[in-house]
Every structure is written in C-alpha cells, then in structure tokens.
Structure I
C-alpha cells in the first residue's frame, strides 16, 4: 500500500472508542468557537491538554487552518498510539490487517481466547517497554491497544494499580478493528502537531495571546457511584478539578481563548454549584447530551453537560 503525502486531508475521526468522547457534542462545541477564529477560518495555535479520543481536534482540522497544534495526555498508551500513527501509519495498518484477519476467522469462543492472549501479551510488555523513545515495538503495541479497544467490553480503557489493562472481552458479531482510510487521515491531521505525554499543567508554557485551548478533563462523577474518572493509574480527583480551574484563570490572563466541558452536577443535585463557583465570572452554558454508560439502563438517556468559555458566545 502506498500513501501519497500530498493527498488532500480526509475527514479524520477518532481512531479509538473513548469514554467521554465529544463526537456527539461537536455541533454544540463548534457553535461556540470564538468569532475571531470562525471568521478567519484560522487557528494560530491549538492546544488540548487532555486529548483523549481527539474528536474536536480532528473535526477542527478538517474545517480550519490550524498553524500549530499541541496535544497532551497523561495516558502513556494513548500518546504512544498517537505518535505511532503520526510516524508509521503504513506499518500500523499492515499490523492491524494481520490481527483483524486472525481474529475474525475464529469462532466466538476462540475469539474470546484470542482477546485474552493479546491482553496478556500487552500487559507483559509494560515492565520493559520504552515509552520515551520511538522504536519498532511501538507499532505492535499500538495495534494491540486498538484491537483491545475495538473488541473489549464497551470500548473502555481501564487499568489496575499495576497499570495493567483489565477490561474484559466484549461480545461483538463482526467487530471492525480498524479503518484504513481513517488512519491515513488521522496521520495527515497530525502533521505539524506536537504530541506530549504529561500532566495538563505542562500545556501552560505553550499558551500565548489568541491561542485556542480546549479542556476536556476526566469528568467529575455525576453520581457518588460513578467511577469513570479513572483514565490513568491515579485517577482525577476533585482537587484536580480545582487545579484545572486555577490554570484556566492563568491562561485567561494571557489572552487565550478558552473552552472547557464537564459533567453538570445539577443532573443529580440541583443545589450542587461546584462548577458554577469554580468558574464564576466566565460564560457557563448547559447543553443536552446522551449518557451511554451506566450499569442501570433506566439511568441512560439525556442529561446536561457544561460548556464553559472565557469569551462571550
């Protein structure tokens, strides 16, 4: 397979299922792009301190001229995947084709066995895997991550305290492990993009006047029993939400355009003003969204999410 580097940018989309991904909110987010950016169709510098699935980044990349972009995440596995697609999309596609063919030719019981074989191998690599320096092992590891994501239960990414991936097998009749055209599009979208593994605070030094920053942190749980903040070993706690609000205020003083999304605690408790207090003085809007993941099916459905900006809409 030959990849033409001059090929027109395709409509890139997230290459992983990602809990809290923003695909369903893209229209609401796009409505709130600063007028100055919308009019010129140009973003001088785009920064995303929690890239996750990257839904907004890929969406903007197809509609706006982004001069420079900086994507951060504390999840090492995710950063390895982004960098691998950026540098070695062809080799990754070949590896994914191999693993998909091997998986789909099996019976359902044998697919389950194959899933756990790959998961065990993925976890055994952790102790001596070089996450800092790109090498040929990154392609295999990224193929394992994508495979586990597309065949594991609900497309979750979850680790135990040893950083081992522990999501169980998901039963899918004919899972699509990868999309070749999309991986090529993602690789092209990641050109002129710096991909950094680190805490969200590391993004501050890249911010300057008129930078556009989108914050999509692990959400504050919308109920006391919700635990989907654990996207990395140590999770994301309420004090981290407070640290983030402090960074938001610092970036505001630099003259950057800031947009942040989070869960609305008022879905569960109308008197919970946690975010209203943290971001007092900024523009806070509540928009409808669907909640897809809940162990109680009766609690799945439409809820409100928050979109907070430091500029008027």
Structure II
C-alpha cells in the first residue's frame, strides 16, 4: 500500500462508543453451573429483561437514566432465557433475561427503549451491559438450528454457545467486521457522504463490510473506491465500536486520499462532498448538513478531525 504524508495535527486516541463500564465478563464461569446458580441466587445480583433489542429504562430522582434492574428473586423466569453478562468492581453479578415481551411496569417512569436511543442516555456500565445483552439476543433469535445438520440447538455457556445435541456441533455468537472511515485529502478536507435512504442533508463517514479473505485495510481501500471513486493511500486504525444491529463490530479508520474527484456509486451513496472545517461549521449552522449521531463512532472520527463536538446532530 502506498504511503502519504502523515495526517496533519493528528494523534491517535481511543474513541469507543462508550468508555469501559467496569464489567468483567468472567467468561471462565460460563460453563460452571454450580457457580452460575450461586451467582443467580445472591441477594446483590441484578437482572434486566431484553426483548426485540429493547430494555426498560427509567429516570432517577437525580436526573440520571438507568436500566430497570431487579433482584434475581423478582425476575420473571417463565419462558425466559438467562444470560450471564459479568461482574462489576463491587462484586455485583449481572444477568439478562431474553423474553418475547418486556414485563409490564406499575412505575410510570419506566419505558421501553432501543439501544440506539438508550446509548445516549445510559451510564457506561449500563451501556456495556445492554450492548452485550442485545448482541446475544440477536444471535440467539437468528441461530436456533444447527448449520451442520439442521437440528434444533440448545443454549449453553450462560447464553454464549448453542450446542447441537444431534451431531455435537457447537455454535458461537457471530460478529461481522465492518470498516468505517473518515477520508481526508492533502488539504485536510473531510469527505462525507449521504446514503440513498437518509433524509436530505444528513451526512456521515463512509462504511462497509469486510469481505471473506480480506484484510481490514484493504476493505477500507475497496469500499471508498466502490462508493465514491476516490483512491486511498495511507490507512490509519483509530478505534472500534460494538454495533449489534444485529451483529457488527465497527472498525474505525482515518484514510488519506490520493485522488479527490468524487463519483458516487448511486447504489449506496447518493451524494458525497469534501468539507473544510469552516465549510462544515457553516453548513451545520445553516441546517444544510446534519451531523452523525453522538453515540456512533462516525461522530467521534469526525470530531477528532473537526476539533470540537458536533452539536447539530439529530440522530
């Protein structure tokens, strides 16, 4: 891969969706049924329900938003699958229950919310727990049968394995790697694109899935060329973000363009434009451009180049 001048005024910093929430996944306990049983029965254990990618959230008296959790002895176990999520620094064990519907609540403050909505409201701990639970739920719902023999599989390892009792195959949660990249040119302008199904004015970074047998760096080069016809030289990894919609891991990059002529594919990308910082600032202030969501790694990549928060996002 060709090399180009270093990205101007750029220092790689970790910029995940959430900062670490302090949860130890304690994977070594997932196969230990005696330990899991004791953990479930402990009075400090907390449980929340996930259904269809949603969980109940509520506002506290001090204005914070939290997942609605309950002691395990209050949890609605009927027709539920139990997933062990981990332990926090205080020794509290956390479980999620997958059910066909969220439980009804007498508390009027509690309401269902998707991960997309909740991520901007919850604490780092609750975000980490909810991302884990939603990812497991998505995988469990879509992989109930053995891909080797077609027989129904059963849940094992506290929700992290599906095992076929007919042929003995074990199936693990899938993660689909996707690259997401902020493209910069030699004038330090950023290339932002708008997908066909987005409202007019909504712009973000380019992105796409890694293909079989492809490195993540080559995926960046290929996706940019396919979507906007721009050639890429230097590719710099920045950070990753879990994105369980339903099973992606977003791998964030800054990519240096070696050409600037834009030719959109018209299939995924309807419009793409180069922006200087001043041009983007003016476009956002006028409402001509709507910035990417503050909960997505796309906004972090743009902010890293832009130098300040993107305050006009409506995502």
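Read-outs: derived from the displayed coordinates by stated rules, not from any lab. Computed from a prediction, not measured in an experiment: that's the story for all the values here. Cβ atoms are built from the backbone, for glycine too; each structure is taken alone.
Here is how the numbers come out for the structure above:
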{"quantity": "Structures I, II, by relative contact order in percent (Cα under 8 Å, 6 or more apart): label with the highest value", "calculated": "I"}
{"quantity": "Computed 32, 24, 18 for semi-axes √(5λ) of the Cα gyration tensor in Å - originating structure among I, II", "calculated": "I"}
{"quantity": "Answer label among I, II for the case where helix-only ellipticity at 222 nm (-39500 (n - 2.57) for each DSSP H run of 4 or more, over all residues; to 500), calculated from the coordinates, equals -11500", "calculated": "I"}
{"quantity": "Source structure (of I, II) for distance in nm of label points 7 Å out along Cα→Cβ at positions 91 and 195, computed value 4.6", "calculated": "II"}
{"quantity": "Of the structures I, II, the one that 19.0 was derived from, the read-out being Kirkwood radius over Cα pairs in Å, for residues 83-218 alone", "calculated": "II"}
